[in-house]
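Computed from the coordinates by the stated procedures, all read-outs in this text should not be read as laboratory data. In this text the structure is predicted, and so the values were computed from the model without any measurement. Cβ atoms are built from the backbone, for glycine too; each structure is taken alone.
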Structure I
Amino acid sequence: MKFIKNFLALFSALILLSLSNAAFAADFTANTKHPVLTAALNKLEAMNNRKVIDVIQGNNATNRPIRIMFRNLEALGFGTCEAVTAKTSDGSLAILISANYKEAPVEAIACLIAHESVHHENTKTYEEEVRAWTCEVQTWVAFTSYNPSLKISDSKLVKRLNYLSKLYTKDGNQMTSIANLIANNPAYSSLKRS
């Protein structure tokens, strides 16, 4: 009888704990309705990446939640970009992620969201781009430190993130090689330097 009472007490506690965790889960409906993007935001939340989550939810230059969606970026004139941050007609921001990455691991998509969250400042400077890439690679390093199996994927996005994280760790967690990639990329040649 004592076993049954202990079991019921433990079972009740687990139910209450799971309900309380659900009650405290972040609400990302103002950001996206797409389940993959919601899962990516939940991964950022689970990693306690408050800076990115706060920016996405409205603590940004517009004081509004940033909408996040998959789009055919090539058709929109963004060539082979992985993602872009764009200002909408009402003055809010939207993060557009290449529709090619819908099947990528949600952690990799979360890294793109982390990168694009930096662009809420919209300074269009070399330094902002380096900060964005830094945020992206540090997020990937955190995810893969927790779950190294994420590195094993045929996803083009994962391969890119693995390459960037190798450069980052080779430089002793500095952005020297990545900053040089940005500096030598013709797509970023018009960026101002502070």
Structure II
Amino acid sequence: MLKKICILCLSCLYGIAYGNDCVKYKLIPKIKISNPDYERRVVQPDEPMDKLHGNVLATLVQDFDLIVDIIVQDGGYCVVLKKLDADVGYNDFLVKVDKSHIRGTCSYNAILNHEKKHIDAYLSVINDMKSDIKDSVFNAANSVMPVFVNSRQDIEAVIENMNYKIQSHPDVVLIKQKINAAQEIRNKRVDQNEDNSELKECF
């Protein structure tokens, strides 16, 4: 999973300050949730497949871009989470179709149309859970407290640790589990409602 890091600014403050004073700079982080662009790829494996059904492999991503303020303290710096931009959703759909369906034929297109319903099911989960996803990411980001470091060389490691804490926060872990459960239910529903009428018309 990619992790993007951006240091927004360096603020200089005057007066005597200590490392444990960093907590006073705690901010309520701004949260922006976006859906990644996705790619649909179609392959026809050498191994035999179900001739009536294709298969879709979906890749769920959670990429977090942390934006922080770096505040000069006496003897070091406070690293304060200011904003989090997140990409949450599916960025890759690999569609598998049995080789018996020749590319561009009626049966090939019928299989693709069915698999498109599965892709739409995946995307609908992310769309319907948009508010819950944002809430979970906000709760995780808001739990991250400012951190004091003695050297600027330590700042990047602190931001990486903040990223880890957010991604491993119970709310973020739970929302991922809910997304996986919801997409499984919706994909089963797609298959249950499929009578293969479009494919049968090809023969």
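One of I, II was used to compute P(r) over Cα pairs in 10 Å bins from 0, in percent, for residues 31-134 alone, and the answer was 16, 52, 31, 1. Which one was it?
I
A value of -1.12, -1.20 for log10 I(q)/I(0) by the Debye sum over Cα atoms at q = 0.18, 0.19 Å⁻¹, calculated from one of I, II, originates in structure II.
Of the structures labelled I, II, one was used to calculate Cα extents along the principal axes in Å, for residues 87-150 alone, giving 40, 26, 15. Name it. Display every interim value, and only then the final one.
Details: I: 40, 26, 15; II: 64, 30, 12.
The value was obtained from structure I.
Name the one structure among I, II that mean count of other Cβ atoms within 10 Å over residues 39-46 of 11.5 was derived from. Label of the originating structure: II. In this comparison of I, II, the computed figure -16500 for helix-only ellipticity at 222 nm (-39500 (n - 2.57) for each DSSP H run of 4 or more, over all residues; to 500) is attributed to I.
Please state which of the structures I, II yields 16 when relative contact order in percent (Cα under 8 Å, 6 or more apart) is computed from it. Derived from I, not from the others.
Computing distance in nm of label points 7 Å out along Cα→Cβ at positions 127 and 167 gives 2.8 for which of I, II? Mind dumping the intermediate values first?
Numbers: I: 2.1; II: 2.8.
The structure behind it is II.
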